[in-house]
Structure I
Amino acid sequence: MDRMDIKSLSYEDLERRLVGMGERAFRAGQVFGWLHEKLVTDFDQMGNVPAALRERLKEEFALTVLEPVEVKVSRVDGTRKYLFGLADGNVIESVWMKYHHGCSVCVSSQVGCRMGCAFCASTIEGLERNLTPGEMLEQVYRIQSLTGERVSHVVVMGSGEPFDNYDSLMGFLRLLSHEKGLNISLRNVTVSTCGLVPGILRFAGEGLPVTLALSLHGSNDEVRRSLMPVANKYPLEEVLSACQEYFRQTGRRLTFEYSLIKGVNDSPSQARELAALVAPLHGHVNLIPVNPVEERGYHSSGKKDIQAFQAVLTKAGIAVTIRREMGRDIQGACGQLRRSFRKKQGCQKADPGGV
């Protein structure tokens with residue numbers, strides 16, 4: 001039987017397990033601090049934990065530690081893209097970005113993805129498995145340790161659909177923001193979804209001050225269905241209604257991610273459609289020049305078309321920015337580095353073609 005990942009346990013669960021092992025409750029605080037504040041990579045580094053307990057921890061629990069398989073550093077902006085190896089031989093991507101307001105880490109929530117978005121490399125080989133809360137946390141912990149820089153912001157926008165791994169996402173968020181851990185404010189956390197309506201509504205009920213980002217990418221259902229299979233199940237009216245409910249329950253302004261693809265979703269008329277869609281939601285539109293993916297054949301809109309699209313939204317009173325392109329020279333988009341690594345290793349699967 002596989003050992004439990006100790007890093008995935010909540011403080012309360014860890015305390016219960018240690019007390020069940022005959023230990024005093026205060027030991028949970030010591031162990032938790034070593035794991036989530038000091039970010040140790042070995043039980044023997046827990047200096048104030050008795051040797052006998054450290055041995056029992058080794059027997060009872062697995063300690064997830066990610067090792068970088070490949071690291072790429074952008075010559076343009078210093079962005080670092082990490083390919084981390086998992087205990088089962090899988091690999092996942094994480095990205096470190098430095099801004100004037102602090103350091104941000106983009107984490108993956110799954111190995112691969114089953115959502116099938118047509119412009120994304122993450123989903124080309126489908127979903128391998130969900131990540132544990134500990135594996136999600138380790139992306140932040142290991143990058144902070146490797147860079148020596150405090151992580152202040154986290155975006156769950158890497159490979160995978162977070163709401164398709166809901167329980168691990170919630171465990172991750174609670175541990176990430178725990179006062180005895182890194183204590184990263186949930187106001188500095190963004191979770192991105194392709195539009196799983198039940199997940200949005202469930203997340204709204206959690207009462208967390210997290211920013212929700214909707215991957216929109218189409219100003220009408222027809223275009224969105226051509227790019228995102230999930231749109232066949234959840235039409236825009238239903239998705240945007242769930243977003244409105246999220247705003248109502250949390251008071252958090254939403255972000256709408258819109259990848260601009262040349263000749264597909266970047267016309268002035270589509271910009272006007274988009275403005276009409278998001279105006280009632282008082283959200284922020286983030287325009288993203290799409291990263292080209294070899295297997296997909298999509299290309300980014302030209303600079304003039306992007307600026308014209310932005311101008312239409314601005315004139316309509318929509319808060320809009322063009323995302324600063326971070327790490328394009330190092331395969332910065334979701335799934336690209338993992339995809340190229342697996343191709344070199346000769347371990348490709350057929351494209352599953354969506355949900």
Structure II
Amino acid sequence: MQDTIHHIAPDNSADAILLSVRNLTVELTTRDGVVPVIDNMSFDLKTGGNISFVGESGCGKSMTALALMGLLPQPAGRIASGQILFNNEDLAQASDARLREIRGNDISMIFQEPMTSLNPVYTIGEQIAEVLRRHRNLDRAEATAKAIELLDAVHIPSPASRINDYPHQLSGGQRQRVMIAIALACEPKILIADEPTTALDVTVQAQIFDLLTELQEKTGTAIVLITHDMGAVARMSQDIIVMYAGRKAEQGTVAQVIRQPAHPYTHGLIAAVPHLLPTITEERPELLEIPGIVPPLSQFGQNRCLFASRCNYATEQCRQQRPEEISRENQHITACWHTDSLS
């Protein structure tokens with residue numbers, strides 16, 4: 001069966017900036033008042049590039065993804081300031097109608113839970129075909145044929161027969177593959193993968209990451225990966241942004257950040273990753289953990305280091321002043337008063 005995911009020719013504009021986010025602040029209205037859940041975030045995504053957002057739950061990773069998609073919770077959420085420049089068009093100022101044109105067509109998203117994202121009363125074929133009919137104006141027969149090709153592209157066995165299955169008839173890994181097929185149906189320029197392997201066993205997780213890598217190589221789609229798994233980042237990404245309490249803690253290439261973490265939070269995330277030992281008789285060192293928890297939303301936006309209460313390096317300066325973003329060599333950025341202490 002012919003693969004509907006097309007190979008791309010080499011492009012001299014591969015280093016062109018496809019998405020440029022500048023000083024993005026997203027506010028959420030809560031019972032405690034208005035808080036910045038995304039606080040002055042800036043980054044670039046190159047055509048065909050790959051960037052990961054890493055951090056614990058509640059750090060603002062998924063909210064960043066929802067802001068990019070124009071899917072902030074309403075009426076509580078809003079973009080307070082900043083720009084989201086996609087092909088030089090500011091999506092922060094785009095109308096709802098324009099955002100609907102872009103979603104699923106130019107920018108697609110794989111959500112965390114495929115069982116809740118897929119509609120249980122429609123077959124998977126109908127759900128893939130709906131995207132194709134809406135954005136590509138295909139008739140029913142053409143959309144069904146393309147849906148079969150997409151299932152084949154994401155390695156669903158016997159796609160012509162499985163297209164009539166309902167979500168509950170598929171395994172967790174197969175449902176996630178269907179979500180990837182839906183997200184890639186219109187060959188988007190950007191794919192946002194929000195914790196794409198949640199609740200999957202490690203073997204299936206590896207298969208999903210391999211599939212995303214394979215499809216990116218074929219299509220040239222840029223990927224934004226949202227995760228808390230540093231191992232997944234090392235496997236998948238070129239660049240990384242470590243988020244904490246809505247702010248950028250560190251940014252750089254994966255090699256820079258993993259080999260020489262410049263923020264205590266990044267250091268803690270890396271130290272908490274378990275490692276396989278060469279032999280079963282070797283004594284395993286105690287797995288480290290970051291003490292405490294992410295602060296509540298009511299503390300977001302305060303003019304201090306929000307990680308200070310959990311940090312072994314914290315001083316009075318950290319508790320009184322918000323650290324500035326410092327650019328180290330080769331655009332390795334960190335927001336910490338005591339970066340030199342980690343070197």
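Readers should treat all values here as calculations from the given coordinates under stated rules, not as data from a laboratory. In this text the structure is predicted, and so the values were computed from the model without any measurement. Cβ atoms are built from the backbone, for glycine too; each structure is taken alone.
Things to note:
- Read-out Rg and Dmax of the Cα atoms in Å, for residues 167-246 alone, computed value 12.8, 39, structure in I, II: II
- Here the criterion is relative contact order in percent (Cα under 8 Å, 6 or more apart), and among I, II the highest value is seen for II.
- Among I, II, structure where distance in nm of label points 7 Å out along Cα→Cβ at positions 39 and 191 as derived comes to 2.3: I
- Between structures I, II, the greatest calculated value of mean count of other Cβ atoms within 10 Å over residues 87-94 is seen in I.
- Value 12.2, 37, calculated as Rg and Dmax of the Cα atoms in Å, for residues 63-102 alone, assigned to which of I, II: I
- Per percent of Cα pairs over 28 Å apart, for residues 111-318 alone, the highest-valued of structures I, II: II
- Source structure (of I, II) for semi-axes √(5λ) of the Cα gyration tensor in Å, for residues 71-182 alone, computed value 30, 17, 12: II
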